[in-house]
Structures are given as C-alpha cells and as structure tokens.
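Visitor: Just below sit the structures, each encoded as structure tokens.
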Structure P
C-alpha cells in the first residue's frame, strides 16, 4: 500500500470537484484533490463569476443612464473598463480564497498537479501525478471542459494576435471594442454580447442555427432576439462562418458570401469535455461523443468511479455540477439519491434575463406529449411594472393536462433567474 492512500481522490477543483471534496471531508472521509490550475475551475476563474461581475457592472451603467425614467437625474455615466476588469479580478480572488478555506477546514489535501488514472492496485484505484503514485477506494472525475476552437480559416492566427478571443480572454479585455462580432449565439456569446452592447460596442452575432439561445424555448429566444435587435444588436442566423481575416468575419448565408467588420471577435461555439490525459483507457471507462458516460448518480461503468460536472456532458452548468457532486458523495456513503435533470433550471444572464426549467414546447411536440401552455407578459406583476420599463417580457407555463402538473416554465424579464427557482421546485 502506498503512503498516499486515501478514501477518495477528486480530479479537478471546479464546482463539482471542490464541493465533492468538501462534502466527503465533512463526512469524515480522507480526501485528496488534484487541480492543475486554480481552485474554482472555469466557473470561478474564467466563466460564471467573472462574467456575472461584468454583467452587473453593465446593469449599473445602464441604470445610471436610464435614471431619468425613474425620476433620478445624474450626469451621463461613463464606463471604465480597466476598473471593471480590476474589480472582476478582485471578485475572483475572493472566491478562490473562499474555496481554499473550505478545503482546509474539511481536511482536504490539495495537490497542484495534473492527475491521471493508472489502473488498479488491489481493490483500489491508482492515480499518477507529478511522477508520484496515489491510491483511493473511490474516484470522482471533475476535470471540466474547454472552449471548442473550430478549424475556421484565420481563427488560430486570430487567437495568437488577440483579434479573436475566447470566453477566457474577453474577460481580461481592458478596452471597449467599437465593433464586436460574436461567433455563436449560445449562453456565453449572448451574455458577453449583452454586456458589450450595453457599454457601447456595436455588436453582431453570427449563429449557425436559425435561432439564438440554443435549446431554450423558441418563443422565449425569439422575444430575446427582438429585444436586442431593438437595442441595435445585429443577428445573422443560418450563417456558416468561413474565415476570420482582414479585420472581418466572413460567412455564408443562403449560399452567398457575406462579411462583417470587427475590431474584436468572440469565439463562443460551445465547450468540450476535458478527458485527454485522464487515463480512462487504463480502466475501460466508457465515453460517448467525447464525454464520460454516467447514470443519474454520477456513476460510470466502473463501480467506484464517478464523473461530475462538464466532463460527463449531461448539463454543463455549475449548479448541475454541485448537485451531481452531492449525489456522488452520498452514493459513496451508501445513501440513496439521484439527480433530477428535468427539474434543473438554466439561466442566461442577459438584460433582460432568460430562465428555463423543465420541458420546452418544442420538446413536448417532439415527444408527442399532450400539453397546455399559458404565455403572459411579466407586466402582469405589479412589482415588475414598478421596477422596469422593459417593453418585452414573458412568463410561459407548460402543464401536463392529464396529471394536472407543471412540466415546464420559461421566463424573460428582470429577476427571471430568481423566480425560476420556485418553478423548479414544483416540477
């Protein structure tokens, strides 16, 4: 037996990884967590939290300039992008220190190294990191994901010259580009498009699909697009990007070559599970379409090995990783639990916010389900009218008429991210 033997090894220190380590430590298990970069993962360092910091600054800026509509007059507000980035860095540092404190408080050993599976050692699993061997009865893989970089002409050179940015680099951008082109109309693209439009950029979104916001309910995504088009954001849907060069993003639309000028380009065409170097083949762990296959308890096909967060491809959201980690640790402890993905909310922190939980109308139709829907503006709420002058908003409820229960809820408007929690509880 190696001297580095513990009950649980966690690979990855993002939301799923650090929460799993924390909960296991609280339960009295000996835990070692491996993280090759910073604790907190993409979410705390270059994703959820930094982007929300940007977006909050954008909302404050917008409120300051729109104050007259609410009886508040002030000199025209100005955005200081360097100060926004500085505050973002401070917020990130505070959160990362908080995670480090939790690891220490729960007796979790944190090793700053890249770790990979290396088969079995008796009834335990073997891990190798920095040339050292470690053993554990249980393994939780939480290695996260990385931005997809498609083989588009000019993208590689653009990334090297900082003309093209991913979600990581744009959150360190200390200037406001006059013209920002966003490739990809998903969550990351829309949130950054929202911020930079608010603070003064001319923003164009180029999306391959015929709609924005991915799998969101189509009625909601169409209303969101109209809302931003009304603010001056331009959209090119059904468009295939062919090149990023000469200060332009070139694309094909209906067989015709088109181009839009750009000072900066945000590449946000999705994320891919980070499974390279994990040594999955040493134990025969199943993967499918680039991610680790798990059940609703986070278990892989190998008993004792779990995968939580982006790496399992189930639901690439930080709060999903938290819940998956919680369930995985409970399973290790012999407690029964499972993740109910149908009740897992998702949010796009644009302004107005978009929030969704359960089935969309399109999913109901695709599955041949009988359903009823109710779509009303959020202006039916007195508080909404009092606190916002937004013309476009929506509250869409989808129910199962046979069992008289809620199966979907989709919101567009202020505080949608908070309201959606109640709907999730009812599903």
Structure Q
C-alpha cells in the first residue's frame, strides 16, 4: 500500500483510506453510527406512537442518555485494560441483539403497547454503546502514523454529521413502511460493523503489570485519578480538552437555541430553524474535507486560534446584525439569507475547532491511558450536550436569545485571546 503514488507523504484522504485496517474501522463506524441514529430517531416515533404522549418520548430519551452520564469513566478504564478490538466487536454484536428485541417483543400481546420493557431495552442498548467510543478513539492512533490523524479525524467528523442527517431523514421514512423496519436495518448495520472490525488488525493494548489487592471500585477510582493526573500534567492536553469541551457546549447551545433564534432574531417561524442548521451542517462537512486534505500545511495551534476567534466573531455577528437588518427598509427580507450564509461559515469554523482539538488528544496520550482520557472527554461531551437542554431556555428567557448567543461568541473570543497569549508556551514549536 505504501508504495502507491502520492501516498508516501501521508497527506490527504487517499493516504488514510489506503490503510486497510483504518478503512475497515471507519466503515464499521459509519455502519454503527447510522444504526445508532436509526434507533434513536425511531425510538422517538415509537414512544410517541404508544399513547401519543410527549412525556413518554422524554422518558425514553432519558433512558437513552442516562448511561452516557455515568458509564464513560468505567468504559475508559475497560478500554485500557482489555482488547479494544474484542470490545468493539462484541459491543456492536450486543447492540444488534438488543435492537432485535424491540420488534420481537412486539409479537407478544402483553408487551406490544408496554413502555417499561422499551425503557429497559433502550437503557441496556445505550449502556453497551458507551464501551465502543473510548475503545475506537483509543485504537485509531495505533492504526495510523501521527501525521495522518488530522485527516482521520476529519473523516470521523464527516461520518458523525452524515449519519446524524441520514438517521433523522430516513428513520421516519422506514417507520412509515413498517414501524419496526428501522430496528431490523439497525441490527444488520451493527452486525456488519462488528464483522468489519473483526477483519481489521488492531494492535493489542499493553495490559497493566501492577497487581493490587484493592476492590474493583477502588481500582476504578485509582485509574480514573491517574487519567486526571495525566491530563493535568500536560498543558497541551488540558488546553485541547478545555477547547474541545467548550466547542461542544457552544455547538449544542446553538442547536438548542436555533428555534428561538430564528423567531426572535431572524423573524421567521421556529419550524424554519433549518435555515441556519442545514447550512451549518453543510459547512461542517466542507470544513472536515478541507482540514482533512490540507490541514497538515498549517500548525494545529494556528487552526485552533483562527477557529476560536472567527467562531466567536461569527456568533456576535449572528446575534446582532440580523436584528438590526429587520429595522432597515429594504434589508428586512434579506435576514433569512444573511443567517443562512453565516450559518454555513459557522459550521466551517466549528469543524476547524473540533478536528485539531480531537487530534491533539490522540497525539499527546500514551496507549496505556488513552482510553481513559477519551472516556473523560466523552463524559464532558455528554455533560456539554445535557447542559443546553437544562440551561439554554432559562438563559434565553432571562437575557434574550441574541444576548446569550452574543455572550457565547464573546466567550470563544476570550478563549482565542488566551490561546494567542499563551499558545507558544502551551503548544511549543510543533511541526507544521
């Protein structure tokens, strides 16, 4: 593979996709994430269809998200202790089995309209999924040289965005054909993902050599503390971790505030929030393609600095300019298009923030602790996705949607200023 023309430099998508083992893992990720999004959106439809109750939808989503709030730390320790390939294969096959229980249980008259069994299956399904992400994130750096990680993470981001879009769009279509068809499709996709990973050659992580008489819980706490100490000891890791968590927080705040934003700032109906969300999604895909193909020409600290400052400035513009345009004759009708253009720009900027930060985490962790570091990130990620649901509406009601978005922009600009001031000390002289 390495002798193919143009691959020697380790640049661009051709290089990483020419690596058979990474290609298998990436296709498995595509299959698994597509299946997961099919299940998530189909559960919303199924839960609402039982008794036409939004409360049942909320409870089902709670069962889906709860494991993500308390299992990642344990999953990270497990990923560092055990064979990551085996973990990924069995979590995929286990989720395939869990998903088939949903249509199979509908064949039993006593369970067809029962919510409780659906909550149990959903909880177990989500809990299994928490073990896949740290194992995969820790395994990718063992499949590729360091110089290729930026491109690899661009592909990962593209797959995350595309599967979210496809899941949201196709789950209702398949559900109209048959209520339980999406679950059978998801089961097949999970099984395919498990099979692809089984075909990949993934280096085994080194087992811990220290022996201890401590209880399993004490050992878990000790190993999580080791990961925290490792994180605190590295300014690069700590800065990347903070920037990644902040970016995810702002991203999900924007998704949560989008309906209120388009109504109060743009002046259109909340149902038209796609006006800004769809361009932002397209922008993220474009950004991932550009960063993946050409990102190695720039220092990652430069990408982060530009991304933080540009994203902050864009949020401030989105918060202020459209509102003013509505009060200027001749410009009021253009606010929708203005927001769409800057939504596209915002998506590109988010991609330029997420990919380098994630790459820093992979580059600056050792194989022995990488799973735990990423479990801490996924814990922060899940917390950052939960905070907007709890806080965004309250903040918007108290201060106004535009002020909240402008405040988020100012926060990112301040983070960019901090990177500009201490970037050389934190990141050092990295290879461009």
Structure R
C-alpha cells in the first residue's frame, strides 16, 4: 500500500504531465509540501512566476511542449528528474557524500563506443581511437551502481552513441526510473529508433550542429547539415523530445548565436540547446579554433538574452559557471566514463586513476584525481573562469601530477603539461575580460 508521500508524488507527476499551467496552483501546493526542508522553494516560486506570466517565453515554451511532445516522454521527464533525481536521489547522494567524504554526481556521461561514422575537425573523442566499446553488462552495472548512489540521469556521447542504439534502448526499457540522453550526429536516426523512443519514453537526443549549413559541413563533412535536419523532422513527426548541441569556436560563434539560427532550431522542434566552447584536445588540435575572449564574452551575454526571450532552454557549459557555482566535473555534478572504461573527471580531461571494469563507481569517486578535484573546487572565485583546463591550467597540472593519473588518450597520449601548454595563452587573455564581466555582475546583483 502506498504511503501518503508517494501518493503526493504520483499526483504531482500527473499534474506536471498534463497541462501544468492550468493546474499550477495545485502543483505549487504539492511541491511545497514535498519540499519539507525548503531546499527548492526559491526555484519553485521562480518557475511559478515565469509560467503564469502569459507574456513570458517560458509560458510559451510550456504551451509548445505540451502541444507537440508525447505525454509519456513528459511524464518520464517529470518523474525521473523532479522526483527520482531530486526528491529521492538528492538526500541519498548527500548521505553518501557525508559518509565517504567524496563527491557524488547527479549525472553520468558514458561513451558506449568510441566508433564513429564521421571525422569532425577538433573532436575530443577522436583521441581515444575507434575500436573501444563498453559491453551491455558493464553499462547495466554502471546504472545499477549509480542508482544506489542516488544517480538517475545518464548521458551518452562517443564516438557516435547511436551505433549502440539497440543496447541503449534496452537499458532505457530496463531502467524506467532513470532518464537517458544522447549527443548524436543524427545520421543513424530512423523510423524504428523513433518508434522505440516513443515506447520507452525516457530517452532524449541532442543533435550536434555547428550553426548554418556552411559552418556545419565545414567541420563535420559535406551533407551532414541536411542529415541532421532530416533527423529532426523525423523526431518531430513522432512527437519526441529533442534539442541541439553546438560547439562554438572562432569561426562559427556569430552563426550559432544568431536569431536566425536559434529561431530555426525552435521552429524545427528543439526544446533545449547545449552550448560548448572549443577545447584543443589532442596533439594535432587546431588552436585557431579557440574562441576569442570577445566571442566568449558575447556568448555569455547572448545566452542570457536567449533564455530571457526565446521558448527554448539554453545552457552554456562554461559561461553558466555562476549558476553551477564553478566547475561541475570531478563527480561534483557529473563525471565521464570513456569507451575503454576509464573513469575521468570530465569529457575534456583525459586522465584517470581507475577503470570501471575493475573498480566500483564509488571507488572511482574516491580515487586520487577525483579527490584532488574535490579539494580544489571551485577553481576560481570568479565563476566565469570555472574550468581547470581552459581557465586555470596551472591547477589542472597540479592535480594530475599530485594524483599520478594516467593519460586515457590511447591513440595519442599527451602529458598534462603538453595539454595545458595549449590553453595557457587563452586563459591569460580571458582572465581580465572575465574579471570585468564578473565585477559588473556583482554590481548588478547588489543593486
């Protein structure tokens, strides 16, 4: 027999999955009752105010979401994120953090395979080689271990993760209390995958795109833009939840930030946008692709404008350091397991002490490199300089040396000193610009 709290949780999910704007007063009442320690009251009130304002872009975002995305996907998103990951997983993670004095993330990023059918310029994953895979049993074990730690959110990268789409769908079907998400080049999306995604309800795609057709094909290969657009059309036809992921760099920042591009992505059905900046991973990395300080500052302000005016949930993996209170890697909010099983603090930090094939997830979180991350985070008092590689390379060198971590780039290992030598100049140029932006932000908050 269900307890009172579980009945309230079920009712909250039902409200969230069916016309939440009309049921917002009931949702607010239930949410505040479930948030007995008032941990999320600020966010609950903020969401309420945004959704109830009919002129708000978030009101329009929610209306579009419920008109165009199937109910099962919305219900699974609400259940897995708001209930399992937050109300259930949050206290569980906090308890383990306190017991073992280590970070415990809310999400895991996993590479099922290093294989890929493209060869994109500057791809960080290419440095692993294309012959590595994690078996289904290992993937399943990681999810099982993660749930015991309070982790219900799993992201896939690669390689191209949809090369393993059958195993991913199998995982989604087995772990219906979790939500799964894949970054994809879009070339392997077909009718069967869309039908399978409708059935499981807990799997979402982010399509990698570099802006307009010219910018995308320049980095990903001729014809890739049209393949992504075709995949989006197929997903939209099946009323599936999806978004886009873009890497902004020296040659495409203005394109991916333009009204034309963002509005086009929204019109094609994208509900969220992940924005990453280019990182020079690998010995042959192209340093001219690194965004200038001016471009990075522009993106900081531009993403805020997009969030305030357009019906899409936009994120910036670097410039949102303020909201995340610095770097989220090292298990603080997420970690990365590559296709060879090496447990890394971040998808862009290719160093590790342990491999998931012969260590538990909890042991990995207590490994020397992860404990170095915990010791040093945040890496700067300026939350617009959150990254130990791009913004504070001297700290990354110290952490890797102190932990005796090994390079996980199996096809072309590079020392941490070699890696950081490529970002020192960029960090020095960004620092005064970031400090000025941060000072302006503090004055804005104080006024």
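Visitor: Using helix-only ellipticity at 222 nm (-39500 (n - 2.57) for each DSSP H run of 4 or more, over all residues; to 500) as the calculated read-out, with -27000 as its value, let me know the right label among P, Q, R. Walk me through the intermediate numbers first.
Guide: On the way: P: -9500; Q: -27000; R: -14000.
It traces back to Q.
Visitor: Comparing P, Q, R, where is distance in nm of label points 7 Å out along Cα→Cβ at positions 231 and 311 highest?
Guide: Details: P: 3.7; Q: 1.7; R: 2.5.
Once distance in nm of label points 7 Å out along Cα→Cβ at positions 231 and 311 is tallied for P, Q, R, the winner is P.
Visitor: A follow-up question, please. One of P, Q, R was used to calculate distance in nm of label points 7 Å out along Cα→Cβ at positions 375 and 407, giving 3.4; which? Write out the running numbers ahead of the final one.
Guide: Details: P: 1.8; Q: 3.4; R: 2.4.
Attributed to the structure labelled Q.
Visitor: Further question: Comparing P, Q, R, where is distance in nm of label points 7 Å out along Cα→Cβ at positions 15 and 327 highest?
Guide: By distance in nm of label points 7 Å out along Cα→Cβ at positions 15 and 327, the leading structure of P, Q, R is Q.
Laboratory data are not the source of any read-out in this text; all were calculated from the coordinates shown. Note that the structure is a prediction, hence the values are computed from the model and not measured. Cβ atoms are built from the backbone, for glycine too; each structure is taken alone.
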